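Every number here is computed from the coordinates shown, using simple stated rules; none is lab data. Note that the structure is predicted; figures quoted are calculated from it, not measured. Cβ atoms are built from the backbone, for glycine too; each structure is taken alone.
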Structure I
């Protein structure tokens with residue numbers, strides 16, 4: 001799947017008001033995350049390296065001990081096993097995340113959607 005039409009991928013709700021689409025290759029995964037106003041990705045960590053860019057909206061982002069409210073164009077890097085969380089502030093949010101290696105839990109969600 002070298003070309004991806006994101007609107008043709010069914011979204012998965014991973015937390016209340018948080019919907020993602022996660023195409024992936026052999027070593028990395030894209031995650032197109034749409035969050036409703038006030039939706040939250042709760043504090044969590046995982047062994048995958050994560051990077052992202054805020055495409056739309058305002059996001060309160062906590063990475064480790066630091067919290068910032070960021071605007072579109074803000075980019076971030078999250079080292080493996082670092083606690084982090086995100087909250088959509090003042091309206092809906094769209095974030096593009098990249099994971100390496102591929103998150104197995106998200107890949108399973110993606111595969112279950114494609115097999116329905």
Structure II
């Protein structure tokens with residue numbers, strides 16, 4: 001039986017991983033075994049980082065809304081509870097933007113929600 005040369009498929013698999021290692025240093029970029037391990041870890045950390053980023057941004061929104069609500073004499077939880085009870089569909093991202101950039105607009109929203 002003749003020998004099978006496994007060039008194409010194996011090379012394609014290796015090159016796919018080596019391409020992901022662009023920007024790595026020394027053997028982490030050139031040698032497949034080191035590269036595969038490093039790329040696997042990098043992809044895992046990137047996945048975790050995306051989740052942590054979302055968590056941190058949501059915390060920032062809540063802090064901004066809380067600070068604006070405290071200036072108007074109410075707590076974050078009471079403000080958000082009255083928002084939900086009155087059916088206001090503004091999400092935290094938009095509320096945080098309004099609270100940070102347009103204090104008068106946030107005051108109008110607060111008064112509208114508190115009045116009902």
Value 3.5, calculated as distance in nm of label points 7 Å out along Cα→Cβ at positions 10 and 58, assigned to which of I, II
I
Among the shown structures I, II, from which was the value 55, 15, 10 of semi-axes √(5λ) of the Cα gyration tensor in Å calculated?
II
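Suppose you compute helix-only ellipticity at 222 nm (-39500 (n - 2.57) for each DSSP H run of 4 or more, over all residues; to 500) for every structure in I, II: which one lands on -25500?
Of the structures listed, the value fits II.
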Comparing distance in nm of label points 7 Å out along Cα→Cβ at positions 66 and 82 across I, II, which structure shows the greatest value?
II
For structures I, II, which has the highest computed value of relative contact order in percent (Cα under 8 Å, 6 or more apart)?
I
One of I, II was used to calculate mean count of other Cβ atoms within 10 Å over residues 90-97, giving 17.9; which?
I
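Taking 1.02 as the value of Rg/Rh (Cα atoms, Kirkwood Rh), for residues 2-41 alone derived from one of the structures shown (I, II), identify that structure.
I
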